[in-house]
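Student: Below you'll find the structures, each written out as structure tokens.
Laboratory data are not the source of any read-out in this text; all were calculated from the coordinates shown. Just so it is clear, the structure is predicted and the values come from calculations on it, not from any experiment. Cβ atoms are built from the backbone, for glycine too; each structure is taken alone.
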Structure I
Amino acid sequence: MNNFKMVCLDIDGTLLNSNHRITEKVKAVINIVANEKNIPVILVSARMPKGIKFLQKELEIEEPIICYSGALILDKDGKVLSQEFINALELEKIYKLVSDHNIHISLYKDDEWYIEEMDYWAKQESEITNITPKIIDFKDLIKLWKKEGTGPNKILCMASPDEINILKENIKAVELNIYPSKPTYLEIMPIKASKTSAINCLQKEFGINKAEIIAMGDNYNDVDMLEYAGVGVAMGNAPEYVKKHANDVTLTNDEDGVGEALEKYIINLNAVL
């Protein structure tokens with residue numbers, strides 16, 4: 001049986017319940033794993049650093065973080081270990097497309113979130129994440145990034161499910177990783193960025209074999225890390241497609257699923273070893 005040396009946790013729909021909170025049970029179990037068993041608990045998310053760091057504080061863990069689904073990896077001191085960005089020319093094409101369809105677009109780079117106006121979607125996302133975006137003219141921002149030869153780590157488009165489906169079909173870019181993180185959200189990342197590539201980077205830092213990693217997630221962008229890890233655990237609230245690609249399925253995020261899985265695979269297992 002696996003002697004796990006790293007835990008990789010998705011955040012939304014996995015670590016957090018439907019009220020965007022970490023339950024006391026999950027918090028207590030993670031505390032045992034991280035601080036008593038000394039097993040690194042790595043938060044792996046499409047979120048920006050600001051949206052992850054406060055959860056680390058709540059959990060009382062100090063470890064590297066994987067942001068933007070692998071497009072940005074920071075060590076525990078905030079130093080960049082690796083990053084990928086979307087070319088400003090690709091961004092320009094997407095910006096024109098969403099503008100023509102009147103779809104909300106957010107841009108994320110490093111630890112900043114940029115919007116053009118505080119509309120319904122930006123307000124909703126701000127309430128969920130507790131982060132205030134910067135309002136800026138995207139044409140000026142794209143011009144600047146073109147000049148600098150850089151671009152965003154992530155693009156987030158928000159609209160009705162029908163509009164998101166149409167947008168997904170219309171973005172024809174081979175250099176991008178595109179997936180819906182929920183029916184109203186379309187996440188766009190650099191093609192080289194994935195949760196698995198980021199985990200692979202950290203396992204080298206820690207000197208850990210992939211068989212010694214347990215990963216948990218609930219959505220389509222978690223499938224690659226669930227398949228990669230020694231044991232991939234899908235949440236009970238995950239779509240059937242995600243569950244099929246996991247080694248095991250735990251309880252839902254509203255039933256302390258993360259806590260249940262960590263007890264099963266680490267705490268109880270280690271107790272009998």
Structure II
Amino acid sequence: MLKQRIITVAWLVPLMLVGLFGLTGGAFALFTAMIVLLAGWEWTQLAGVEAPGARLALLGGLAVLMGLLWLSGALLATWPLWLALAGWLVNLYWVTRYPDRVSQWHSTRRRLAMGLWVLLPAWVGLYLLRETGAAWLLFLLLLVWGADIGAYFAGRKFGKRKLAPRVSPGKSWEGVFGGMAVTAVLAVVFAFWEGLGAGGFVALLGITLMVTLASVLGDLLESMLKRYRGLKDSSNLLPGHGGVLDRIDSLTAALPLFALLTAGGL
């Protein structure tokens with residue numbers, strides 16, 4: 001298992017760095033679209049679609065929708081991000097009410113619709129951030145990774161109060177606060193590096209803490225869907241690391257909010 005994890009990291013990390021920071025414009029949109037489509041393939045399984053042909057047809061439909069977003073110029077618009085915020089508020093309700101409100105989303109069609117407001121706005125936010133500049137995209141990636149690392153170690157050391165025991169028993173409020181502490185430090189460093197000044201730092205700190213909490217929700221949503229389906233990983237596309245969704249679940253929630261609050265001009 002360890003050997004598989006190392007091999008996967010050895011080719012995946014350079015590929016992601018080149019794709020995310022070496023590409024721009026249409027090439028970047030195409031590269032990130034491929035990531036979203038792989039996540040979409042996994043989402044069809046989370047939605048309960050088993051037949052490979054049906055999953056491929058749904059993936060084709062997702063590709064068509066992404067093409068329409070590109071052709072319409074929506075990748076530089078904020079309305080998909082606003083729709084995402086509404087969708088994530090619904091997701092928050094379902095996660096906090098699991099399993100009592102399963103009947104509201106358990107149908108395959110509703111879970112597929114959920115995937116649209118999770119995956120498509122994340123792609124829009126990713127493109128919008130890259131067009132704004134690589135620095136903001138890098139900051140968001142470090143934010144999500146820092147939140148995850150901080151939550152892991154703080155949760156192991158201090159975790160007592162369960163965050164969402166029926167969704168993900170291993171997560172604790174202490175872990176959330178640990179993740180927020182790490183991302184707050186990151187905000188201080190970034191504000192100093194960019195010379196944002198006192199007002200800019202306060203704004204960035206507020207955005208950082210909100211987006212950190214959003215990233216936790218992204219993780220919990222996928223955990224809820226996997227628990228409902230009885231799955232450990234979203235797939236085995238990344239040997240030793242699970243699936244694509246397992247790696248970007250936090251980002252799917254963080255990207256629309258962060259892009260809206262920064263690149264979106266709020």
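Student: Upon calculation of helix-only ellipticity at 222 nm (-39500 (n - 2.57) for each DSSP H run of 4 or more, over all residues; to 500) from the atomic coordinates, which of the structures I, II produces -27000?
Tutor: Values: I: -10000; II: -27000.
Computed on structure II.
Student: Tell me which of I, II gives 21 when you compute relative contact order in percent (Cα under 8 Å, 6 or more apart). Don't jump to the answer; show the numbers that get you there.
Tutor: Working: I: 21; II: 25.
The value was obtained from structure I.
Student: Separate question: Given a computed value of -0.31, -0.49, -0.87, -1.37 for log10 I(q)/I(0) by the Debye sum over Cα atoms at q = 0.08, 0.10, 0.13, 0.16 Å⁻¹, which structure among I, II does it belong to? List each step's numbers first, then the result.
Tutor: Details: I: -0.32, -0.49, -0.83, -1.23; II: -0.31, -0.49, -0.87, -1.37.
Value -0.31, -0.49, -0.87, -1.37 for log10 I(q)/I(0) by the Debye sum over Cα atoms at q = 0.08, 0.10, 0.13, 0.16 Å⁻¹ corresponds to II out of I, II.
Student: Further, regarding this structure: Among the shown structures I, II, from which was the value 2.1 of distance in nm of label points 7 Å out along Cα→Cβ at positions 112 and 224 calculated?
Tutor: Answer by label: II.
Student: Say we calculate mean projected area of the Cα convex hull in nm², for residues 120-207 alone for every structure; which of I, II gives the highest result?
Tutor: Details: I: 8.0; II: 6.8.
Structure I comes out on top.
Student: Same structure, new question: If Rg and Dmax of the Cα atoms in Å, for residues 64-191 alone comes out at 17.4, 50 when worked out from the coordinates, which of I, II was used?
Tutor: Numbers: I: 14.1, 41; II: 17.4, 50.
Of the options listed, only II reproduces it.
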